[in-house]
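What follows is a set of structures to go through.
What follows is calculated from the coordinates using simple rules that are stated; it is not laboratory data. What you are looking at is a predicted structure, and each value in this text was computed from that prediction instead of being measured. Cβ atoms are built from the backbone, for glycine too; each structure is taken alone.
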Structure P
Amino acid sequence: MFDQTPQGAEVIARTKAPGRPRIVIVGAGFGGLAAAKALGGAEADVTVVDRRNYHLFQPLLYQVATAGLSPAQIATPIRAVVADATNVRVLMGRVSGVDAARRVVRLEDRELPYDYLVLATGARHSYFGRDEWERFAPGLKKIDDATEIRRRILTAFERAETEDDPDKRRRLLNFVVIGGGPTGVEMAGAIAELARRALARDFRTIDPRQARIVLLEAGPRVLAAFPEKLSAWTARALGRLGVEVRQGKPVTACDEEGVVVDGERIPAATIIWAAGVAASPAAKWLSSEADRAGRVKVLPDLSVPGHPEIFAIGDTALACDGSGQAYPGLAPVAKQQGEYVARLLRARLAGKAPAEPFRYRDRGTMATIGRGAAIAKFSRRFQLTGFVAWLLWGLVHVFFLVGFRNRFTVLADWMWSYVTFQSGATPTTGKNSE
């Protein structure tokens, strides 16, 4: 964050119509994009700022990382999404801070004034104070992460095909996923299917089916946010895929040779981090109270205490229900929060009464383990496992993809992969691919 306005900084105000409020939305994830779409046609000038010019469907990012989908299938240009909203514009830029006193958002080379501000800046990886592990165990939050992980996975098989040393070959065919949440479970299952099905007949010296996939969870069970019965079913389903699930012991070392857990070294050339996230620096920008993960503590209407004109949503915010329980960091939560803030702002612009406090409508939670296997929780009594849950999971995710073309191509690729056991996105592209 800048200590003072840089010399020659441009203040963007030229599109502001006289008397029209300016609403700035920082971040075009699920929450920010939902707010922008819902504000289309409002009596205000809306600006969406993101460091990328596309919206990323993060729940399917692991499929890019495991060569199931290509990046273009889960990314949609932001401008195309809001094209019909003539009062909404999109700026690509990196936000470096917020001056709440002057009501400006600071970008790298300019300032953006606002009357209302919506912070939907998302989250990043958290290594719990061991940031040096990141170079050995990349996380999965953006397309560059996914293509890098895909490169590492596919290159490991290629290198193993030409490796004569049995120990080195064994290390190349060991894959470790750290973290037993939804991302870790999905990654471990997808790698197992890639090795045992999609690549099973592609090599002559090695047998990809002999790859060892290890999922490490420091807590007592995987998918801790789900009921214990569903967690146990998930662990068994992973076992049937050939995934080695280890629970109850944290990783104590991570380096280029592998990991150490419970005093045992597991040699591995490919390590993937899915153990924790931390919020963006939005709380520091505002000098606002935050929790240990860096999430801004917000009021029931999602505004920042002391700043009724500033809202935080999605992974940026620590929002709680009526019983004080924090809302989970899920895409549906962020989407509903974005729509809620848009309704609240429309009410303010119209001079109407304040909106009711935000309430999340939980329509269920799902996680996929592998081809034909998933779990779904809709209520304490209504829970699904297996093929039906997987089919429902796929339909829900395809439905929420932005853009008809994305939905059609993803559905077509999934059907092809299901019938043929083949993967359609296996080039070893990505950083350092040459």
Structure Q
Amino acid sequence: MALGRRFLLVDARTVASAEGAEMRLGRAVKESHNPLFVADRAWEPRYDNLYANLAYDPQEGLYTCWYSPFIVDPGTRLVPPAERRRRPYPAEAMGPREMGVCYAYSRDGLEWEKPPLALHLWEGGPSNIVARGPHGAGVFRDEREPDPARRYKMICREPAGMAARFSPDGLVWSAPTLLDGLVAEGDTHNNAFWAPTLGRYVCITRQWEHRLEGPVRGIRLVARSESEDFIHWSPATEICRGADDWQQLYAMPVWYHAGVYLGLPAVFDLRTDRVHTELCWSPDTLRWHRVQPGTPLLPPGARRGRYDWGCVYAAACPVFLPGEVRLYYGASDDTHMSWRRGGLALARLRADGFAGYLAEDPPGRVTTQPIPWNGGPIRVTADISRAGSVQVTALGAHGGVVARAAPLRRSVTDAALTWERPAAAGGQVVRLCFTLTRAQVFSFALAD
């Protein structure tokens, strides 16, 4: 049965009331083989935040990744690894630095290849560099683009300002085109995408708030701009910031899923010099709501020296597979201002498992806003513990029971409800009431 509209319960517009149930993050399980690849090429002296961009083509069975190491970094090259334990990482770059965009691919998303390409030679030999110079490049395949030469789009900061590059295949890129109207610091992972509810492109980037006094002089801000043609953009304006001056938002990949925009803000704690990743949502890319602020969806590793103990930066963007969501991220083993070593890592979520309403015992109840229902199948995604259940009841306009489903007693993904009390004829508006016992419900979907 083809699914029609999908509703995520993290989207507060879906929910009318919740009693005895609380919105809680899902559980991201880190891959045991992490890190999946590390800085192991001569042109990869330092990964820093990686700024990875992931895509998956199910027809080709191919994962692709564009990531941004510093390919020129004298501060790292001039200090041998054995000396780094005795010397602090330079607060200021030791000479000019240059970022590049590198390309990797995988058949399973776990074993990655860095192909030797002849696009940008390194010391006379091939490399997997596909662009030199862009800082914090965001890369995506634009399925709407009619011009094949612009199928792949890159948004980044170039020495002259914010810019775009275009490519037919994600490998051969055009020279940068400066963006009209988009003035931003952009010294982070820049992320652009087509916003279907707005009918235009949106860029998520960074601005700074500079202060003349106080313990924190520079405040990182997440900023937003929009465009109809990817060249002419609105001025970048602030859309969210950290909870206080010490918890700053470093970057925020954003994507659209199931009628809502989701974001993964990287939270930089200036006191600990570490970074974790949280979750937020928006109805329109302008107004953002954080889910369990202060609680990571992607936490750093628990032990110092672990591959991701220091910093965790989410890639743009998740890969959706049947039954799971893959959250790739840039990981590093030490603090932000240290001789950290970086790599690409992976965490897995259950399908639609970003966040949902959780109730233990006694039961909780979540009631939706009115939704049109044609009487067809309703499918539910939920995690249910032992001796737990999810009971769904459809309520009519005056609160009466229209239909009651058999309880779900095990974890399910898009499981069709079986109605104990037969559903009335379709074409009416109902509220769905979820009664949860030792369970967390993430989403539901209506058939066309």
**Study point:** Comparison of P, Q - label where distance in nm of label points 7 Å out along Cα→Cβ at positions 160 and 176 is highest
**Key:** P
Review point. The value 0.95 for FRET efficiency 1/(1 + (r/R0)^6) of positions 88 and 352 (r between Cβ atoms, R0 = 35 Å, to 0.05) was derived from one model only; which of P, Q is it?
Key: P
Check your understanding: Given that Cα extents along the principal axes in Å, for residues 64-135 alone, derived from a single structure, equals 42, 38, 20, which label among P, Q identifies that structure?
Key -> P
Revision key, fill the gap. Output -500 (helix-only ellipticity at 222 nm (-39500 (n - 2.57) for each DSSP H run of 4 or more, over all residues; to 500), calculated) maps, among P, Q, to structure Q
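Which one of P, Q has distance in nm of label points 7 Å out along Cα→Cβ at positions 96 and 336, as calculated from the coordinates, equal to 3.8? Present the calculation step by step, with values, prior to reporting the outcome.
Numbers: P: 3.8; Q: 2.7.
Derived from P, not from the others.
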Practice item. Consider the structures P, Q: one of them gives 20.4 for mean count of other Cβ atoms within 10 Å over residues 48-55 as calculated from the coordinates. Say which. Key: P
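Out of P, Q, which structure matches 18.8 when mean count of other Cβ atoms within 10 Å over residues 104-111 is calculated?
Values: P: 18.8; Q: 14.6.
Derived from the structure labelled P.
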